[in-house]
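For reference, the structures are reproduced in the following blocks.
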Structure P
Amino acid sequence: MIGPIGVFDSGIGGLTVLRALRAALPAEDFIYLGDTARLPYGTKSAESVVRYSLQCAEALIARGIRCLVVACNTASASALGALRLRYTGIPVIGVIEPGAAAAVSASRSRHIAVIGTEGTIGGGAYQTAIHRLNAEVRVTAAACSLFVAMTEEGWIDGPIAEAVARRYLDPIFHGAPGVRYAIPDTLVLGCTHFLVLTGAIRAVLPEHVCIVDSAATVAAAVSRELAAPDHRRGRGGVTWLATDGAARFARVSSTFLGEPLRADEIEIIDL
């Protein structure tokens with residue numbers, strides 16, 4: 001099937017996934033849709049997230065995509081089943097299943113920590129996905145909602161970022177001094193926003209803890225899915241879509257994308 005890869009997120013956090021996808025698949029064309037008019041998804045009801053996700057997917061399907069990447073943990077948690085049920089003709093790949101598999105593979109102590117938004121953690125999607133792979137794994141999950149606002153303000157390193165990371169993570173990773181395996185040995189960053197905070201998070205973690213990068217695991221999953229040799233390659237371009245605020249999208253995106261983006265490159269669409 002000929003067509004670009006469609007990627008959507010509630011806003012700009014999914015740009016970390018797009019960045020990893022472009023690195024893994026440099027000759028592919030992409031369409032990125034940020035539903036900036038309705039972010040964040042993490043505080044919305046599951047029913048609303050399903051509705052929003054189906055609308056985002058429909059907009060991308062209408063542009064001829066051949067693969068749909070749900071680059072949002074909350075949408076993956078709430079809407080992946082509904083998306084796969086509706087769009088049976090193309091691969092639909094979320095961020096939770098690849099991240100859970102990577103965490104189970106990485107953990108030696110069988111104790112994994114997951115951090116994310118309120119919606120992702122409260123819905124239990126990572127816990128379910130991890131236990132589906134290994135029922136004996138212990139999962140400690142925590143909502144770290146302030147991380148989202150910090151990343152969008154550009155506070156991704158330095159004393160403020162590390163202080164907030166320590167406030168969230170100390171109860172998980174320093175609750176049992178001197179007992180190495182009483183704490184998790186693996187941390188899943190269960191929100192795409194959190195990936196740009198990896199440096200601050202690493203600074204407050206014990207050295208032995210492995211951080212699972214959900215963007216890299218999704219890129220690997222998409223690469224495997226599209227490995228068939230008869231797929232036509234594109235030029236490595238990106239079509240940018242958003243539902244509101246092109247100027248802000250462009251301004252904040254560089255933190256997540258690693259390169260500047262101009263507001264006039266972004267098409268505003270109505271869902």
Structure Q
Amino acid sequence: MQPLLKVENLNKTYARRSLASGRNEVRALDGVSFSIFPGTTLAIVGESGSGKSTLALCLACLESPAAGSIWFEDADIVKFGEKQRRAVRRRIQLIFQDPANSLNPRWRVGQVLAEPMSLTGNLSREEITRRAHVFLELVGLSSAMDERFPAELSGGQRQRLAIARALAVEPKLLILDEALSALDCSVQAQVANLLLDLQISLKTTLVFISHDLAMAAHLADEIAVMNRGRIVESGPPETILKQPKNDVTRALLAAVPRMNFSQDQRPEL
């Protein structure tokens with residue numbers, strides 16, 4: 001089986017100015033490489049500032065790396081022009097930590113879902129409405145919510161809406177950048193289990209970005225640990241949890257409450 005996404009030696013730097021040292025460069029990504037296969041979940045875990053969000057933006061064609069390749073469906077999207085990148089963004093959807101920042105507060109739920117589908121230009125208004133109701137119910141929301149505004153929804157409901165909107169354009173890859181971290185623990189578990197169900201039913205490929213090693217182990221088939229722009233350790237959850245090799249991984253693991261884990265099951269939250 002060929003990878004859906006293959007990242008090779010990805011580098012990204014930012015210019016930073018300070019009064020003390022003037023202009024210097026910050027290396028956000030430093031030789032990042034990994035592959036992800038169709039229908040699987042890769043969790044990218046690390047502390048704030050480790051480069052996780054920069055990586056997410058590069059994968060979603062919202063930032064351009066300084067060097068390296070991102071092979072998606074047998075094409076290096078780093079080399080694409082803006083028109084090609086816009087087409088790729090429909091097939092790679094990115095969900096952020098706070099859905100309120102990505103949901104138009106003036107639009108009703110039905111309009112939020114209809115907008116990305118209408119851009120395809122090949123669906124009737126009736127079909128768009130029907131599909132909007134299907135995706136609402138798919139993420140555990142009532143189709144009757146289509147007349148409500150995002151501000152009327154709870155945090156968990158807004159995140160479900162953001163997931164439904166991303167799925168409405170039938171992406172090949174869904175990236176979740178700290179998408180659960182702003183939710184209460186019980187709601188986090190509900191949305192995490194929703195993602196597992198969706199992956200099974202839709203065969204969606206996921207990149208789950210988080211600082212939470214327990215949630216990553218619950219969701220992922222493989223975990224990659226980042227620190228200072230590099231992947232310092234990677235492997236299946238049972239290996240990362242039971243036999244961590246890097247000090248960064250050990251520190252993340254030390255912050256995790258005890259989890260029930262067996263090799264045949266995902267760890268329980």
Structure R
Amino acid sequence: MSTFLSSGEIGRILGVSVATVRRWADAGLLPSQRTAGGHRRFSLSVAEQLAQQRGGTDRGLDGWIRLLVTPGEALAVDAALLGERSRAGSWLAVAETIGGVLDELGARWHAGTLTVTDEHVASARLGRALARAADGLPIRPGAPRALLATAEGEAHTLGLALVELCVRERGWSIAWLGRDVSTEHLARRVGLGDADVLAVSASVVREAAELEAAARGLADACAAHRVELVVGGRGPWPERLAHGAVVRTFAGLSAWMDGFERRARAGTTALS
């Protein structure tokens with residue numbers, strides 16, 4: 001490989017699209033040079049340099065929380081995520097790391113060592129950066145189409161944003177339905193026939209009876225329209241669904257997607 005890489009080559013190394021490489025280069029996150037013809041070229045070590053400069057290498061929980069709760073450079077969190085992606089090798093691994101950061105944020109808020117303002121600032125900064133990272137990932141032609149939402153009454157979306165990042169890394173197409181979506185609305189949305197998967201998350205603040213009722217309604221709607229259902233998060237979902245799967249970890253989500261794609265190739269899912 002050449003000492004200097006094209007936008008496409010550096011994008012493949014970092015796991016992002018050429019458009020994202022260009023946006024990061026324009027913002028100064030990815031140092032580049034221009035050829036005589038005006039094309040960008042990047043040093044082979046640019047990802048590692050960025051991780052070191054921005055503190056993205058093994059920063060630990062304290063480092064992540066300091067970054068998130070301290071307003072600063074607009075793209076500092078984007079750069080840290082990019083550095084973590086370079087270090088860890090996949091956005092799935094990044095999601096595992098950031099999932100632990102979210103747990104720690106919640107624990108510190110409950111302990112009173114972080115204020116409500118700290119929590120809001122951290123959530124907003126991280127949410128925007130995760131959305132930008134997901135938006136930069138290319139969609140595969142003919143890839144599965146997934147609807148993402150939080151359960152009725154659920155306002156927390158950062159876990160779902162991490163799910164989006166993992167799903168988009170596979171090249172899947174996403175329709176983001178957002179937070180606090182009623183079971184009735186989700187059932188109607190599934191009925192439009194433009195999705196293969198419905199993924200719904202919930203946190204520990206939801207009641208088990210609420211999620212059991214939601215799971216029944218969603219399972220019935222998805223089964224009727226041949227849409228795969230997957231529910232997850234820390235919420236007290238029923239352990240078994242009449243139709244669909246319960247996924248608790250990002251590794252579990254990856255395994256579930258592997259299985260879905262195998263079934264799709266075999267012609268036993270809504271893609272067939």
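Using the calculated result 2.2 for distance in nm of label points 7 Å out along Cα→Cβ at positions 70 and 238, pick out the matching structure from P, Q, R. Spell out each step's value before the answer.
Numbers: P: 2.2; Q: 3.3; R: 4.8.
Comparing all candidates, it corresponds to P.
With helix-only ellipticity at 222 nm (-39500 (n - 2.57) for each DSSP H run of 4 or more, over all residues; to 500) derived from the coordinates and found to be -10500, which of P, Q, R does the value describe?
Numbers: P: -13500; Q: -10500; R: -17000.
Here the read-out was taken from Q.
Using mean count of other Cβ atoms within 10 Å over residues 78-85 as the calculated read-out, with 12.0 as its value, let me know the right label among P, Q, R. Before the final figure, lay out the partial values.
Working: P: 18.2; Q: 12.0; R: 24.2.
Going label by label, the one that fits is Q.
Each value in this text was obtained by applying a stated rule to the coordinates, not by laboratory testing. Quick caveat: nothing in here was measured; it's all calculated off a predicted structure. Cβ atoms are built from the backbone, for glycine too; each structure is taken alone.
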